[in-house]
Structure P
Amino acid sequence: MNYCNQCGATVVLRIPDGDTLPRHVCPHCGAIHYLNPKLVIGCVAEWQGDILLCRRAIEPRYGLWTLPAGFMENGESTSQAALRETFEEACARIEIDAPFSLVNVPYINQVHLFYRGRLVDTDFAAGAESLETVLVSENEMPWDQLAFRSVAACLKFYFADRSAGRFEFHEMDLTPPTGY
């Protein structure tokens, strides 16, 4: 951040009085600009045992597979974001069951929250950010072609819980990949 969004002056990075972390502070008007993690919200959408996947039509990770997910918008709840993102990426309507997996990705300032859900029907298609959408069984899961480690972790939790006959809420922290 270079400029204050309140008055346009150049900001400086310093620890404000009463704080413990460096923040972008405007020396002209005194505004403190907090940069906080982004929320990525998605859904493990199931239909008769199969999971809905989208092949990405955008970077990062163009051409790889993911669960329908994306950045939460201001003014919406996390469940609304899961519904919206699933519709935007897969043109799919879902019913949300429960929050399922929370993956902290602090090295890129993100938190990924995935819900469990069910497709209402099989009327789905690739949205603007997807090349294609498919239903995939656990045995057909393209593990080596998944776009994100958070998605792979979520799916592993999901299949383990489904096999055990009970779903729990999972939380984990991802560390930077080698060479990051």
Structure Q
Amino acid sequence: MIIKETKLKGCFIIEPQVFKDKRGYFVESYNQATFNNALGIDINFVQDNESQSSKGVLRGLHYQRGKHAQSKLVRVVKGRVLDVVVDLRPDSSTFGEHVTVELSEANKTQFFVPRGFAHGFIVLENDTIFSYKCDNYYHKASEAGIIYNDEDLGIDWRLSDEELIISEKDLVLPNFKNAKL
């Protein structure tokens, strides 16, 4: 496994070892001891989620506030996405900055997003299956978000506005300056 920390402290790109032969491939997608030792953290994932989406679906930017904040380990089982995180930690030197990572069925890359970050992704291929682990349970009253096209964040989502499929809920999220952190 190759682990690289991004410019946002605590966010890691994880490239698992893939074993291929004439039968196909094998990859250990998660091992708690290996994961915790490699990242130098002690995390216990309690919930797994999965979504299926068409090309152009944009989900995010979402986060949970306070004691219900969540760390996530995300990956793509089928298809391809551009995954995006925004640093919401006011005391961080990278507060308000973002990182994008392409996750795909082909590269099998995973992305670890610690608590204190907004998260979203845009689907780049039809019938994409996105999977993620969370270290805290979802709590509706603690959910929050930031509008995807916030000018201060300047995220390049790779697709034109005409290609985007966004939920009504995500279209009315506040901008970064007005977000409840």
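A few points about this structure:
- Origin of the derived value 0.7 (distance in nm of label points 7 Å out along Cα→Cβ at positions 145 and 169; candidates P, Q): Q
- Distance in nm of label points 7 Å out along Cα→Cβ at positions 25 and 97 derived as 4.9 - corresponding label from P, Q: P
- FRET efficiency 1/(1 + (r/R0)^6) of positions 57 and 121 (r between Cβ atoms, R0 = 25 Å, to 0.05) derived as 1.00 - corresponding label from P, Q: Q
- Origin of the value -1500, where helix-only ellipticity at 222 nm (-39500 (n - 2.57) for each DSSP H run of 4 or more, over all residues; to 500) was derived from one of P, Q: Q
- For Cα Rg over 2.2 N^0.38 Å computed as 1.21, the structure of P, Q it came from: P
- Among candidates P, Q, the computation of log10 I(q)/I(0) by the Debye sum over Cα atoms at q = 0.21 Å⁻¹, for residues 9-104 alone that gave -1.00 used structure P.
- Which of P, Q yields 29 [relative contact order in percent (Cα under 8 Å, 6 or more apart), calculated]: Q
Coordinate-derived values only; no laboratory data. Computed from a prediction, not measured in an experiment: that's the story for all the values here. Cβ atoms are built from the backbone, for glycine too; each structure is taken alone.
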